[in-house]
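Some structures are shown below for you to check.
Each value in this text was obtained by applying a stated rule to the coordinates, not by laboratory testing. Keep in mind it's a predicted model, so treat the numbers as computed, not measured. Cβ atoms are built from the backbone, for glycine too; each structure is taken alone.
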Structure P
């Protein structure tokens, strides 16, 4: 069973400030690993669940989630909120999201800075937005509405992008910094997504790190991608490459102790292989932040 010590290390001060507690090193929860988790004791501190997979009235998914939730902290991570869309929110979706959050009491609820569809059509992709003052006002109002419905702050993740809007008025990191200042939302800093977008659009990923408010980041995502030489596609189907590990080092130095997961959505390996990769993240963070090792050993 996961140790509570990482949370205990920093959790008290985090709760006093309203910031979600530090959880340690986790994995995205995938059905291929249910049995290994429930029947074993993997060296994982917490799990991130895809919200939509459990927004159901009952059945096996919720029973398994309840069993895992009894042993490990969880975070809810959505892919269909469409926070930047101009379409009205799906009120049934918001009600289901709140119901799941009330049931599981996650450390926080997150989704992406993107849109996923309009006119009732979900395109099942995380689509980019223009970084303009008008778009910022729109996103801020939408985040505020969702936070009012959920009665808790959201955590918003930066996405990988493959095209840019000619009309953008500011860099992505400035947009994100102002968004969190105006809404009080938290941030999920996807290290791989920064690397992918930086390569595709030829900006400095370390400038992105420097531009994000350090006190708002509550989670790191680490993943692999498909490098096509002229462009990179965020596939989540491979191990974290060396360049992303380098960027993770810089993020840990900048943001300090942040709950970290490895994401894998395709070509999913056995659980012990992912745990081994997670141990790389753990070792790097312990090297840069020795105080974590003192409180986080299992």
Structure Q
């Protein structure tokens, strides 16, 4: 039953986030809040809700490895799997601001995470953990990123079309969304822990693979559809922005609520997250400038396949 709920949990988690975002956005629209502000707040935060809910449940149940691995794994799958598949469907043009600011900021997020998580290695004392102070610093970085994003969106537009629903329907969607997120998050975390225990795998491996890919499915579907419609010009910016969001917002808030103890084994995955960000940046200057080409998308998917094989061997 736990395994069935684990699978069903992804549906509840993803649909719950959709319902919550749609309902809350509709309510905001009724109060004459601009589409731009709704896109930057409700939509942006709502789309990160699956990763956040999983992290909070994992943290409260003492599964810090699962919480950190979920974010790191999601970031890796965002770059290698989502952008790789989208570029295979249709080459992705990239905004100049994404190349000069957002991808470097995503690299900075990986570097900052490594420094904050490795207290024992750097200071040679105590345990390694993302403490509440670390969380506060991550949230300060997040505020800077929001300020930058708001400035860019005012110039280029948010690209979000907000639908307005009847009041009763909006309220129902918000309630159903919150219930879906709660149930889905709990079932996924319980299932991941039981699978890890039953098959002798680490929680970090489950977090880096199944849970990370599952919580990234909405972004994968959206990017693939956009690429198929040849409207993927901002897809790469959205994915990179999501990676920054995951580290600064989700890990920041999670570690403020409850400190996350860090397993040194995850250092390789943080290094890998940084390396693939550098590779993505380098691709912007190879061949067609500021375009992620099909062969580069194939290379990213190939790297991801090799990484998954490595994780299976590592166990």
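Out of P, Q, which has the highest value for volume of the Cα convex hull per residue in Å³, for residues 108-187 alone? Largest value of volume of the Cα convex hull per residue in Å³, for residues 108-187 alone: Q. Of structures P, Q, the largest value of FRET efficiency 1/(1 + (r/R0)^6) of positions 20 and 164 (r between Cβ atoms, R0 = 25 Å, to 0.05) belongs to Q. Here the criterion is relative contact order in percent (Cα under 8 Å, 6 or more apart), and among P, Q the highest value is seen for Q. Highest-scoring entry among P, Q, by distance in nm of label points 7 Å out along Cα→Cβ at positions 28 and 212, is Q. Here helix-only ellipticity at 222 nm (-39500 (n - 2.57) for each DSSP H run of 4 or more, over all residues; to 500) was derived from just one of the structures P, Q, and that gives -13500; the source is P. Which one of P, Q has volume of the Cα convex hull per residue in Å³, for residues 140-243 alone, as calculated from the coordinates, equal to 164? So the calculation was done on Q.
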